[in-house]
Structure P
Amino acid sequence: MIVALVVGAALIFMFGGDGLWHSLVLRRRVAELETSVDSLSRTDELMKQQIDGLKHGDPQVLEEEARSHGMIKSGEKVYVVRPKPKKE
């Protein structure tokens, strides 16, 4: 009888509503979320730097942004290279 009580108490401790297992699962989730927050913080900082560069006319940032939208400098020539049509 005492053994059954001890085993029952151990099971409740391990797997009960707020037991050890639940605590371990929550700790793992906290670690995952902290990693996600760190990654998002780095992305946020890069975006803030890009916004700052755009607001203050940083030439490098402006050129990168213009190039990403297909813009060219005056006097530049654009060459379009198309693949050869496939023979059927």
Structure Q
Amino acid sequence: MSQVVTARVDAETAAKLDRLAENYERTRSWMVARAIKRYADEGCAYLDFVQEGIDAVARGEVVSHEEIESEFADLVARRKSAA
């Protein structure tokens, strides 16, 4: 079931929206709904990703800066010796 959302946009944005709607043979409403869905989906995916990191830190699943530097230095040394 859909819900009604009202938003005000400037004339330039409305004109662009109309241009897109005409090009895709869709209504302005359809275009707005798709844009909002995409924005909401991407925003929520980002929030979920951030929460995964927060949860990992809470579980102690972290690597220190020093460990990363050491692993990187080892990788560089191996690459140099292989060259």
Structure R
Amino acid sequence: MRSTVRHPCELAIRVLHQGCITSARLLDISRSGARVIGPDHLRPDTAIILLCAGIEIRGWTRWVRGAVVGVEFVQPITAAQLTLVLSKADDSA
């Protein structure tokens, strides 16, 4: 059972992995993780950084299904950071 609520969203982001930046889309986000589509070269248990809404969020890929990736954040984002990301997603809709 998840300890945090997932928030559906659509937001263009970038993923930093081994010095390379890839375009991606944020599909949903919680304070502890996210679901992203786009970076098709990632494997489970890979360290990445999500670049979105002007913040860097460090995380690990926990699962990969095709181009969809589940990310667990190294540390939970703050409520203010979550609100910022969701407001950017609303602006891009």
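Bear in mind these aren't lab numbers, they're just calculated from the coordinates by the rules spelled out. This structure is a prediction, so every number in the text was calculated from the model and none was measured. Cβ atoms are built from the backbone, for glycine too; each structure is taken alone.
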If helix-only ellipticity at 222 nm (-39500 (n - 2.57) for each DSSP H run of 4 or more, over all residues; to 500) comes out at -26000 when worked out from the coordinates, which of P, Q, R was used? Q
For Kirkwood radius over Cα pairs in Å, which structure out of P, Q, R has the highest calculated value? P
If Cα extents along the principal axes in Å, for residues 21-60 alone is calculated from each of P, Q, R, which structure is the one that comes out at 23, 19, 16? R
Of the structures labelled P, Q, R, which one yields 4.3 when distance in nm of label points 7 Å out along Cα→Cβ at positions 5 and 37 is computed from its coordinates? P
